[in-house]
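Below are structures written as structure tokens.
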Structure 1
Amino acid sequence: MRLLQLASPALPIGAYSYSQGLEWAVTTGAVCDERSAAEWVGDVLELVVVPGEAAVLWRLLIAAQQGDGQQLHEWNEWFRASRETAELRAETEQMGVSLVGLAGELGLLDEARRAAAKAMVPVTLPAAYALASQGFGIPPDAALLAYLWAWLENQVLAAMKTVPLGQVAGQRTLAELGARIPRAAECAQSIHDNDLNTFAPGFAIASCLHEMQYSRLFRS
């Protein structure tokens, strides 16, 4: 039940405010229907999130489980430095701070986890998620799957609002892309430290141009 709570779109950390460049892709016509939306989200999942964010999250989850504050700090800084645009950096910091605050209110942060959170200021979302999941007693592999699902669900909801997609189309997309998550999690766990990367020029350009978009629903 705690795993479902942590992955829920009702978690009050502001995930619904962000599209991660998807809104710009819709505005330009690159994403215009169910098929193109699934292609965009699926590519971001496998080519951007898995080798970067998910792989870092896996290391943060293990570090939180082992109580390794040094590794938490180092991977939090790595991920923060990897954010290629002001929007992406502001997004992870805002959601990270919100999740740490929520975890504190829910009593999930013992003395060691509170100290780790303070040492990571500004804390990123993956680092905050690692601390919260450890506070809930969620195993790292399950926490990683839930994180990827929550990311996917938010992206599909963003597509439903901006393309727009109907509810049935959204559920079809979730079913199709959700089937890829177990494999995505396995890939994230197997990536060597030296192979972690967030090199995705098209994704970064989408985020940069979204910063200057005249009319928009989302913050990124």
Structure 2
Amino acid sequence: MAALKNSERKKIKLIATKESLKVLKKVDIPVEVVRSVQEEGEKLFKRAGFTFSRVPQNLILVTEPTIVLTPGELNIGKNVKMVALDGVTDIHNAAAILRTAAFYGVNYLIISQKNSFSITPSFARASSGGLEFVKIVRTSNLAKTIRFLNEHGVMTVGFSESGGESVPRKADSMCLVLGSEDNGISFAVNRNLSNHFTLKSRGNISTLNVSVAAAIAMQLHF
């Protein structure tokens, strides 16, 4: 529904059954009514090079690929909210972070060219509409992009086990940086951050899932 309502999303057609089409009040794009969305979806995914997963609502929206920006296309001004992921590869964690980012009004999600997740149909579905509201920025060098943000007045805050326990002051524009599920923030990125922060454990487990940590980070800063 979020993709259908997104005027910037270039839509090609909707694949549906007669029954599943009834849940939509009005559709302004071509509709292909089929007997089995699962069968058609499996063929479509295979042609596109994606791994097929069951379509629970029997609706597939075929669109142009999601536009992915470069760091040079960032519109850095006042009150810009960004989240950067360093080496997060699990699409379910990434999708949960994107959904939370949309909830907090984040403008950009910055990801690395390597050691990152792919924007697949499964990722789009798991993000529950977040992909339509937060712009994706892919960089070949995240450390260099962090330096670029610092130089343009953006406060960069890394969340890791080695950071401080006091919440950094809020700035007009901020970028929250979270590391991979296994290794955390890389050394190259970590040394370029202007601030470091640790979510201190109050119990017997010292770490959090990256998507949960991201949600807490956004609550604290956005």
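No value in this document is a laboratory result; all are computed from the given coordinates. What you are looking at is a predicted structure, and each value in this text was computed from that prediction instead of being measured. Cβ atoms are built from the backbone, for glycine too; each structure is taken alone.
For the reader, a short list of remarks on this structure follows.
- Origin of the derived value -0.38, -0.78, -0.93, -1.10 (log10 I(q)/I(0) by the Debye sum over Cα atoms at q = 0.13, 0.20, 0.23, 0.28 Å⁻¹, for residues 104-159 alone; candidates 1, 2): 1
- Value 45, 34, 27, calculated as Cα extents along the principal axes in Å, for residues 96-199 alone, assigned to which of 1, 2: 1
- Computed 22.8 for mean count of other Cβ atoms within 10 Å over residues 48-55 - originating structure among 1, 2: 1
- Structures 1, 2, by relative contact order in percent (Cα under 8 Å, 6 or more apart): label with the highest value: 1
- Rg/Rh (Cα atoms, Kirkwood Rh) - highest-scoring structure of 1, 2: 2
- Given -20500 for helix-only ellipticity at 222 nm (-39500 (n - 2.57) for each DSSP H run of 4 or more, over all residues; to 500), calculated: source structure among 1, 2: 1
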